[in-house]
Structure I
Amino acid sequence: MADQRKAALQYARTNREDFLRVYEEILSIPSISTDPEHTADIQRAAEWMAAQLRALGMQQVQLFPTPTNHPVVYGEWLGTAGAPTVLIYGHYDVQPVDPLDLWKTGPFEPTIVGDNIFARGTSDMKGQALITLKAVEALVETGGLPVNVKWLFEGEEEIGSPSLDEFIARHKDLLACDFAVNPDSGMIGEEYPTITYALRGLAYFEVRVYGPAHDLHSGMYGGVVHNPANALAELIAGMHDEQGRVTLPGFYDKVRRLSKEEREEIARLPTDEAHFLAQTGAPALYGEAGYTVAERAGARPTLDVNGLLSGFTGPGSKTVIPAWAMAKISTRLVPDQDPQEVHQQLLRYLETHAPKDIRWEVDELAGGTASISDRDNPGVQAMAQAMETVWGRKPYFKREGGSIPVVAQMQDLLGVESVIAGFGLPDDNVHAPNEKQHLPSWYRGIDAYIHFFLNLKP
């Protein structure tokens, strides 16, 4: 195995230019999943991924149709007797590129500037998926895979993966594995290898408040009719107390406590208050009392307003009492919280606190449970050893504040945990103009996955 490790790493270094050429190929396909005009590009990207699997010698490579015409790409290699089976997840679709005028280079014209490659999908997540493909190529070409692998690439991640839940449920036997690998993530910094072991869930709502039958003259009716915008603002203001805690009834009842050991591990993260101030540009930080900023960012639940709309918002003045007001409200959830229960908690809050002179409605727009993995499981430990070998330092274990629904889906439907390890950086402009990937980190990521697969060998 030592000889193969050395040979595979050398193969990866020798073939960097070829790896980069292939990287540019997939980045050139505008596989924007939100835009029906790019359906053909989605199909082309799916076929490109399937061709990559076939070139690696994978078997049973096929495209499964979905109602959105964004195929699921599957392939497998099960020829390593007695070895664990790893399910590798990725997505080949990307976000829209708007606003186009803010791009310094063509969003689907991969351009290298210094140590970075710029294009839509470089970091999220074509580049991360390609890391796993090229690590496997290096192993296949230098003695063969030390483990069994299955691949699942979807084309709907950026539109909420509407078909994935049903696909996994219908293909449990096909996707059976010991654990999953998900590189749809990043590192804290280029010298800070990071494993994400927990992800927050989501419960997302639209709250609408109604008052008069139509907009009213504020001079004639101000002080007579309760302004829906005022009422909504009052309700939102009451959703947090002076300690920054969410006031929905029962909101914290199922929140899992952080252990002393876990708080010590989170304290290792190089993400102090100065880090968050630099990242956000905010004048000061805010949050729940009694927790560090790193704990609040990934290990505690939150409630935030994502958008507000009411009345006249154009230039100049128009003195109206609006007929309605609307707020988009998201809650980020931690392990053991249930999105449906949070929905009921929001309804109970409004039933208790909404004034009787308005009418209100709540629509649940999205939801997903949180996930957490055992940091001592063999997959996580194999990746931790791999990162320490490549970077020369122990990796950081991070609880991510965002959501990757497929991780919870695999936990619920397949009964397996995921190793979440990607190599994007915080300044990669994911979902924004001028998305990029730091190429030295990308090459290191390939080396890390080579070590990872070899570390799993029985």
Structure II
Amino acid sequence: MDALYVFRHSRFNDIEIRYSLRSIARYMPWVRKVWIFGDRPAFLTDDTSIVEHVPQRYVARIGDFQTPVTNFFHMLFLASLIPELDFEFLWFCDDFILIDDSSQDMARKSRCLGDLGQTQNRGSGLWKESLWRTSELLQRLQYPVYNFETHVPTYFTRKRIFEAWCDFKDFTTQDRWFGMLGPTAILNHALKHDRFALTNIHDEGTRLGFWGQSPAYDEVVRAAPGKLFLNFDDEGYGEGIRRFLAERFPAKSVYERTDVDDQAWKHSGKANGGQSPWYPAVIIPNRDAFGEFLNQQGLDGEGVEVGVGRGGFTATILGKWHGKRLHGVDPWSEMTEDGKYVDIANVPQTQHEQNYQETLRRLHPFGDRCAIHRQTSRQAAAGFRDRSLDFVYLDARHYREALLEDLELWAPKIRHGGILAGHDYLDGTLPSGRFEVKTTVDQWAAARRLAVCCSGENVWRSWFIQMP
């Protein structure tokens, strides 16, 4: 039996999935192979005999599925089509943690939260509304209406998902919240046709959950004995759970690379008021791995780098990326009239001319795969159609107003599932210039409900946003 994660990078530096994988290695050693469908954790081992990353685009190309896929029914269906996935598997999210031994027979139990037809309190919020829409539709179609949204590892077979998709696909949607909820729809469909035994997880008493509020460490320790599963949301993931997990799973598992430093992610839960700024999920060790990351995401069309300088990073991308063409944008012009542009890159015009010639020489071997645009960012952006680019990497002016202008200019040019990224993900006045990148990017992304990830350098990090 396999384990399958439907995964997107988390706001806590992907700590949750790291502990979840360690819990599989410890408490489910019989798992044949782990699959991670979606984003790729930076720490993941390259040993594909035990764990393998599958980007959404690999499977989504079978039909009219926009990436990133956000609806769980769609994600479960697409993930079930991974050719080498075992016929039966356990579905995991990154915050599903095992805290005791589980046999295959225990893992095959079909756990639910009760009969929705007997539930009076409907609750509120997008998730609850989606659950009740699913329940009402199942009732209208004369299916059972049990709640299978248990937030614990869930047993599926590829057949169950395939047959539910065939009957329910017209009631699904690419929106995350509308249409039918995947686990509840699929397993009620299977229940009608297979009549398997149900286990009420409340009666079983095997789940320990913390939602909406962070528990104290002692509270977690007292409640853990006798439980199989631990689950929590972002608000619940505080110091108490972090300490509990660090003590329960202190060592790397077989699913992790041995050459990745643990220190950055161990302290990534620190709030902004601490001694160092809080950084989001690290998805690549450094920006030199950006080209390989694009390959893994299936982004092999055209991209843009704004702020080329001497062409060093442009050449690094082209040397590793399998894409069609990279457009380098830079005016190579001294900006004496812009008083806010305080940067070591704002050199005299004679130096700009030397940098331009060096760029042409450096990038000449790449031929037609590289196009140079000696233009300002605004001038160049006007030459690209909306949704035409796989990625844009911003490394020009780093103060707030200029970066906001670049974000607004280039974000519409990126297709669904493409990457908007940039360099120097930090704030402050340094010997090399004035930087307001981190705060600007974080606020811009938060206003649009977009997740920011980053690379793992000590200082000069890059930031990444996958565009919806």
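Nothing in this text is a laboratory measurement; each read-out follows from the coordinates by a stated rule. Nothing here was measured: the structure is a model prediction, and the numbers come from that model. Cβ atoms are built from the backbone, for glycine too; each structure is taken alone.
One of I, II was used to calculate distance in nm of label points 7 Å out along Cα→Cβ at positions 66 and 330, giving 1.9; which?
Values: I: 1.9; II: 3.5.
It traces back to I.
Computing FRET efficiency 1/(1 + (r/R0)^6) of positions 74 and 298 (r between Cβ atoms, R0 = 35 Å, to 0.05) gives 1.00 for which of I, II? Don't skip to the end; give the middle numbers.
On the way: I: 0.65; II: 1.00.
Label of the originating structure: II.
Which structure, out of I, II, was relative contact order in percent (Cα under 8 Å, 6 or more apart) calculated from, if the result is 26?
I
Given a value of 3.6 for distance in nm of label points 7 Å out along Cα→Cβ at positions 82 and 226, point me to the structure among I, II it was derived from. Write down the numbers at each step before the final one.
Working: I: 7.3; II: 3.6.
Only structure II yields this read-out.
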Which entry (I, II) yields the derived value 4.7 for distance in nm of label points 7 Å out along Cα→Cβ at positions 234 and 354: II
Read-out distance in nm of label points 7 Å out along Cα→Cβ at positions 2 and 154, computed value 1.8, structure in I, II: II
